[in-house]
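Have a look at these structures, which come just after this line.
Bear in mind that the values in this text are calculations on the coordinates, not laboratory data. Just so we're clear, the structure is a prediction, and the values are computed from it rather than from any experiment. Cβ atoms are built from the backbone, for glycine too; each structure is taken alone.
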Structure 1
């Protein structure tokens, strides 16, 4: 039997909630005067497994004229951004000054993030003692250096023991050294992030080089702040949505929300969406503001792979209505297709192919475009090309490549 929502709770409409999320993500209007770090802060990090997608995610939220070079300078020259392992143990661009928050919160998730349980021979891959030894060795080796994976393997083995270099971790066709199972854990402990590429080789370094002396916030403080920020940007939401966003246990998230509700940090509301009413949580006392719902919902936006807005926004079936749920999601997972937003919800997919300075963009709308929408799409494609320092060529038609192509 389905429990009816408490009628005494504040009632929020999906359209208002989505408008507020768009505004707080700087998708209703460009973040004039904001730098890449402040935009990354607002969206709670930019997924950077595909760096070009992270550059577009940030730059498309900034004022017209911004290019990928602005993001690169913030990352590699100013060190206002840091490339590291963020939510879900995946690569993100995060504001460097927020590392105490992120490391405090991510290291508090009750699981060994990114650590497979068994080695190839069935033995434990990293015991707690060995995990601590690897993290300490990584932090020391990277304190004043940028090292490739092979160089870091040698350095960790020298400090922790030869066992750390044993090629026993399952990885594609080869075995990776044992210590690599702790890569995301070391990042969440605040002793590892990405350094400058050396040719085609990735390097790692210690983020203390760019934010000297920082310490992870106390877990209870960091988690409270992260929940509040998540609910401000992507709420109202359920504990299960927060857990999915972090790749954390659902039961743990439910207990965390219950604790914060008891402390007056979060409160329940009723979300009216798609003809259904359900209880969800928001920051206590923080109503959707008129300035957020009054912001113009964008007629057309192009968002790249794994954009934070499409990954974190729930319920998915409302952001991906009708045919979009099947066409723009991969088995229910958001982010595997770049998406076309029409009036604030997913209304198509797109794909780009670069050849020299030419950027060939194919957009597949899932409903007919009015002349005004077509004009807006052409403008958006021009902006996409400008961000990537290229010349745009637009084709409106079927996207024939698969997910994450």
Structure 2
């Protein structure tokens, strides 16, 4: 881009701040009208609740604000890229998005979107698209080089379903072709693709792998999501909960930047809310042997005992690993006679366990709903934990940026 074009992009920043979500709302409607086939690739639940539109509006604004040096966004772009790789996004699809986005800018902004501004945004978009294509090309190549890995979708058989709580089921997924499957870092996810009858569409979703790697299968643990306005019922989670052993689903190879490195030497503090415990469980199981000689803290919060998944497994792991310490928070106690020594009533409050979690050079991992992540992140910062040692995973479109 030339300097004049960059200045034109910067001139649109006030418009993006004021009307960014109107633009992205229009963009998605326009794109799905012209390319209805793309509805099979996008999360229509996040389209309905507005999260995808907000995430795109934030991304477009951030790009405009950093047009002089887009490299400062590389961490965010890699996060988007790893999800795109898991969804098998291809370069030609950027052309579709670019055409629809530039047309939307012209139609929504109106006369203020001069030909010169539209030309500048066209150059800006394709500059960004090329950055993403290059990032994703490298990811596809790295993924192809892994033993047992694949790009795109691969059929797996649901061989076992286990009820972990009143609303979470685990699915044990075995490759239909019986061939090797690839290893993964604890904390990573797979994309799942199923046909949703209510929508008459294929729908992809990302689910964290919830166990240490087993060369025979992948395990995901899925919460059945109930619809509360403005969020529709979880299309894919409810579809999965209606599946039976023996059914087939399509999945992509493991992906994700939120994970432990192999044999990390640092103490670990794993903080989860609700179904956010799934990547933490993979981390805990994978590092079980290391726990024998380094401190690991498990902190989990949920509404009550009936929705508390894997509680017996955590108890067993605690008995096996003397350096594992656990804290469990329930919003409410279902039985006032429950043992209080293991349960803390109320929402997760890190100040109540600060004497255990403030460990030298510890790494802190947080996973759960958006407000949960923000609350625990702020608590750690208030306890003087360095931000560079705090990592978090937000399910769905990225709407928070704390580091």
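With FRET efficiency 1/(1 + (r/R0)^6) of positions 119 and 167 (r between Cβ atoms, R0 = 25 Å, to 0.05) coming out at 1.00, pick the structure among 1, 2 it was computed from. The read-out was computed on structure 1. Among candidates 1, 2, the computation of mean count of other Cβ atoms within 10 Å over residues 55-62 that gave 19.0 used structure 2. Assuming 15 is relative contact order in percent (Cα under 8 Å, 6 or more apart) as calculated from a single structure, say which of 1, 2 it is. That value comes from structure 2. Assign the value 3.5, calculated as distance in nm of label points 7 Å out along Cα→Cβ at positions 63 and 367, to the correct structure from 1, 2. Source structure for this number: 1. Can you spot which of 1, 2 the value -12500 was calculated from, given it is helix-only ellipticity at 222 nm (-39500 (n - 2.57) for each DSSP H run of 4 or more, over all residues; to 500)? Here the read-out was taken from 2. For which of 1, 2 does FRET efficiency 1/(1 + (r/R0)^6) of positions 279 and 359 (r between Cβ atoms, R0 = 25 Å, to 0.05), calculated from the coordinates, equal 0.05? Among 1, 2, the structure yielding 0.05 for FRET efficiency 1/(1 + (r/R0)^6) of positions 279 and 359 (r between Cβ atoms, R0 = 25 Å, to 0.05) is 1.
Structures compared: 1, 2; top value of distance in nm of label points 7 Å out along Cα→Cβ at positions 15 and 31, i.e. the largest, recorded for 1.
Name the one structure among 1, 2 that Kirkwood radius over Cα pairs in Å, for residues 215-310 alone of 14.9 was derived from. The value was obtained from structure 1.
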